[in-house]
Structure I
Amino acid sequence: MSKALTQVPDANRVARASSRKKVTEDGRVLATSFRLRENDGGYLSSNWIEAIGSADTSAIPSIASSYTEKIASFDGTIVIVPVGKAKEAVISSGEIITIDHFNKKSDPSYSGIFGLTVDDMKIPEILAAVSASIKV
């Protein structure tokens, strides 16, 4: 990914594939939706919803379709992260994250959540608290 990253605007949202196991029955997102793994490349993959050209949820089916193609275990559960609210909540805890857009031709909405570490559970808890889940 050689192209320069650009920040996703605070007023926008990113989506992240999750699973039923990482969301409670009442739809509350669990911190495990945001755990960084050793093989994640130093960031959590996500998709910038408004990069697809929609300020509502009409872009979600397109994002879900891409998850179905890339992730064999995708069960239709998507977590929505409000960028500005997430960054503000993390900053108020004394930590910093960035949510950046990769500008990939093959996936125009591809973005990443940076600033987590593999052992970190503080930031995942904060991200879970400000996020919402949907089932498509």
Structure II
Amino acid sequence: MALEARRQQRLEQAYIDLLSYLSHHQELAWSMGPLSEMSAPEPLSREERWRIEGLVTAYGSQEVRRLLEAWTRCLMKVQIANMASQLLEESQGLKPQLEEQAKQEQKAIPSYNEAVNRADAAIRERVRRELAGEV
């Protein structure tokens, strides 16, 4: 019985940390919006990100791990598109092919952000359902 209670406590803490991690990234994304007057939060350290991902790997359900991996892939697309957009804005005389790719990435940023938001919502809903004992 004590072992199960300890496992549940670890699961709850892992999920709370995961939700905080998602909220941090959500605030970071909002602060980068074109109309935002918010200052960007400090990025999480690699060690903190690894700790949270490690907790989810160790204690999270297979479904939450799968959703987190999908969210991470979506976030990487946003980050790459933002870098391409920044490169496009800062550089003149890019090779035409690179310039076209950067423009395509820049146009795709809203859809990439929407994918991150959907993945975020899926994780939050799954965590809520698991902690409520619904699955």
Structure III
Amino acid sequence: MTSAVIRGTLRLVLIPLALFAVVAVSAPMPNALIKAAWLIAAFAFFGWLGRRIWRAGVQSDLNGIIVRNIGRSYIIPWHEVEELSVERSNNVSGLVKCVVVHRRDGTGVIARAASSYSRSRVETWREQLETPRPRP
């Protein structure tokens, strides 16, 4: 296998996000100009957020690993990766497990798109991401 792509279930967030966007843009406004500005701002924001959620995922190939979280993307070559592990996420509950990319410099990147309450599912994803890694 020369590449692996993990998307998880983060895309399911798009359903309530779309419903919220419909409600937000249908709010009554006293002025047509304010309504137009609100619509443009809401569509721009929800469009950007929806695109980031749709692209969120983790991809690995012979060159390295790409972590696309909602807020930021990371491109990490394999020579900078110490290990991939499955750990508890630092979310509110702490119950979600996710893949963490540990760099040789001691920093880590949490791959939020590769997260689940099921540890075995996340372990499988970690193994899939490790498969394309070149061995010395």
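Since every read-out is calculated from the coordinates, none of them should be taken as a lab result. Only a predicted model underlies this, so the values are computations on that prediction, with no experimental measurement involved. Cβ atoms are built from the backbone, for glycine too; each structure is taken alone.
Hey, Rg and Dmax of the Cα atoms in Å, for residues 8-71 alone derived from one of I, II, III reads 13.3, 42; which structure?
Numbers: I: 12.8, 33; II: 13.3, 42; III: 16.1, 57.
It must be structure II, since only it matches.
Starting from the value 0.70: which structure in I, II, III was FRET efficiency 1/(1 + (r/R0)^6) of positions 40 and 104 (r between Cβ atoms, R0 = 30 Å, to 0.05) calculated from? Show your work: numbers first, answer last.
On the way: I: 0.95; II: 0.70; III: 0.10.
Among I, II, III, the structure yielding 0.70 for FRET efficiency 1/(1 + (r/R0)^6) of positions 40 and 104 (r between Cβ atoms, R0 = 30 Å, to 0.05) is II.
Determine which structure produced the value -11500 for helix-only ellipticity at 222 nm (-39500 (n - 2.57) for each DSSP H run of 4 or more, over all residues; to 500), calculated from the coordinates; the candidates are I, II, III.
III
Consider the structures I, II, III: one of them gives 5.9 for distance in nm of label points 7 Å out along Cα→Cβ at positions 16 and 96 as calculated from the coordinates. Say which. Before the final figure, lay out the partial values.
Numbers: I: 2.0; II: 5.9; III: 1.1.
Structure II accounts for this read-out.
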